[in-house]
Structure 1
Amino acid sequence: MADKKNILITGGAGFIGSHVVRLFVRKYPQYRVLNLDSLTYAGNLENLHDVEHEPNYKFIKGNILDLELLNSIFSEYPVQGVIHLAAESHVDRSIHNPDEFAMTNIIGTIRLLKAAHSAWHGKMNGKMFYHISTDEVYGSINDGYFTEETPIDPRSPYSASKASSDHFVQAFGNSYGLPTLISRCSNNYGPYQFPEKLIPLMINNMVHSKPLPVYGKGENVRDWLFVEDHASAIDAIFHKGKAGEVFNIGGNNEWKNIDLIKLLCTIVDQKLGREEGTAMKLITYVTDRPGHDLRYAIDASKVISETGWRPETDFAQGLEKTVSWYLSNQDWLSHVTSGEYLKYYDKMYVNR
């Protein structure tokens, strides 16, 4: 496969990463897709069973902190493009363990940048380092929408670590001429999301009649995007984005957390054949977390105008599809919730 274009996707066994890997493997048979993942609690090769035997797919187990490994990957294949998704990504965990987020999200990104720069030095043409960030780096917004020019204002250790990694990516572009792209997306939902996140957490707890923890009054607002739409946006930006640019990705789909949870309750009760209102009785209001941003809202006009991408999944249909997937994949849920997750979240939420 020496003639294949090698694309390195970090964090490809995670939620968003697995959807990106699947899309690239199937859509671009002329690419060899290298999936580098350390398989921490949120990385799961079960997410990629349907493509693991494809001839243009290769899994590499390893950590982005391992610079020797990174250099060997760039040397052996060699890599023409990087799509960097590997990250610690949960706000609550970052509050309890900020050091881990700084190491993975900041130092890990720097080491990946160093490996790319070392391999591509003097031959940057046709190369691209694409860093996947988050809208959380902007902080909270009361009115209007985040644009690519909105000042960075992170409020949690997680968003601070992502904001820092964004700056390092841009610094490598400015200092060393590394061709880079950054995108910042709103909240994703869909199949294979680890159940520490809001939607799968609520679905899983409803199935098992466990409390549904709602921070504060549940009035925090988020913009939601189906994960397959995010993957298609990443595809569009990687192939059409101009080096040095930043793109916001959003669904123009704002929901208060409490309204979203109540909608989920209705959908799950219907699909399980339960009496309407059964899941609603599980809603439990808990003390708000520190630095909880009130509202995120994305202006995605730039990515739409410059790449032609736009979200395709209707929210009601996407949510119903997501609920159906989790209800039909209880084995997957039981595997990923069998250890650390249950101990961590039972302690954090249920016993408050």
Structure 2
Amino acid sequence: MTDYLPFARPSIDEETIAGVAEVLRSGWITSGPQVKAFEAALSRLCGGRAVRSFSSGTAALEVGLRLAGVGPGHEVITTPLSWVATANVVLEVGARPVFVDVDPRTRNIDLEKIEAALTPATRALIPVDLAGLPVDRDRLYSISRGKNLRVIEDAAQSFGARWRGRALGTFGDLVAFSFHANKNITTAEGGALVLPEESLIPLCEKLRLQGVARFGEDGMEVDVAGGKFNLTDVAARLGLGQLPHLQEFTDRRRELARRYFQRWDRSLECELPFEDFENSNWHMFQVVLPRHADRARFIAAMRKQGIGVGVHYPAMHLFALYRSLGWRAGQFPHAERVGRSIVTLPLFPAMTESDVSRVCAAVRKALS
């Protein structure tokens, strides 16, 4: 029987596995020297900017909102087509998420529709780089500067991506990354926040760990309510082993994505992703199934052929939580249509060209 091909699989080398074992033997397994080394390595990749690690990309987003001063009575504009954490963190800080429909070509937030969604309560924007395709940073920051809005970039899916030759994280306002198990670089669970100025470091660190500030040999003070968001040394050592492979992984993903475009049967009437081999890190290869296709049956048919398929993501304003806040079907037709029919196909560095051909053949069979 043919091996099962998941839609994502991390590539972790033996040296990294041995390094994690060394951390476990050291006795120092929570936040410690490995976390400091990981943050230093991330800072170098982000052009020397201050970077602090977190237990998840979600935690990084939440702290980013708090650092931006977003709270009760405020509104934050974002996309309905993302992992629900993007909007949940807005609720977590007491603010209200305001959704704007997506551009059907890029599947990212339609920046041209943001102005119509602005109110006196708008304080920030959370753009999402869906599948690793960057939102237009030039237009984004032109809008934010013109309207005096903070930006918390949900770059959870776009670590290693670029915008016009500049790596994401090396510029911009607050930038949140994720290192979840299915991301291009992983710490199993984890995330990071790039800070626009070093003066934010003390508050960022307090918000990350219960609001605690230490001084002297035994001094401790708490003047803000923080969370429990710190990364462990075990996770950080995994990340340190992953970072040297970032460009290699990105290049391989781009090669595999090109193979998908070459092998794809265009008569299937699927909507392929936006072709960007300069900026995107190709975190996921997502297609929108034709209108006549039943997605659940398609996923089952692919699984029967030994191929895993993901769903990333349903339009989140249609979840019960957000319907209870007044959102309803029909408000964001592009996001709703994509969210109903989008599927994530296998794409990870260890795949071969023949794996891509196998997926393409399975799609033809599943849709026939």
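Throughout, read-outs are computed from the coordinates displayed, never taken from laboratory work. Since we're looking at a predicted model, the values are computed, not measured. Cβ atoms are built from the backbone, for glycine too; each structure is taken alone.
Work out the source of 54, 33, 22 here, i.e. which of 1, 2 gives that when Cα extents along the principal axes in Å, for residues 127-214 alone is computed. Answer by label: 1. Of structures 1, 2, which gives 1.9 when distance in nm of label points 7 Å out along Cα→Cβ at positions 87 and 231 is computed from the coordinates? Structure of origin is 1.
Across the set 1, 2, relative contact order in percent (Cα under 8 Å, 6 or more apart) reaches its highest value in structure 2. Determine which structure produced the value 69, 53, 37 for Cα extents along the principal axes in Å, calculated from the coordinates; the candidates are 1, 2. That value comes from structure 2. A value of 18.5 was derived for mean count of other Cβ atoms within 10 Å over residues 63-70; which structure in 1, 2 was it taken from? The read-out comes from structure 1.
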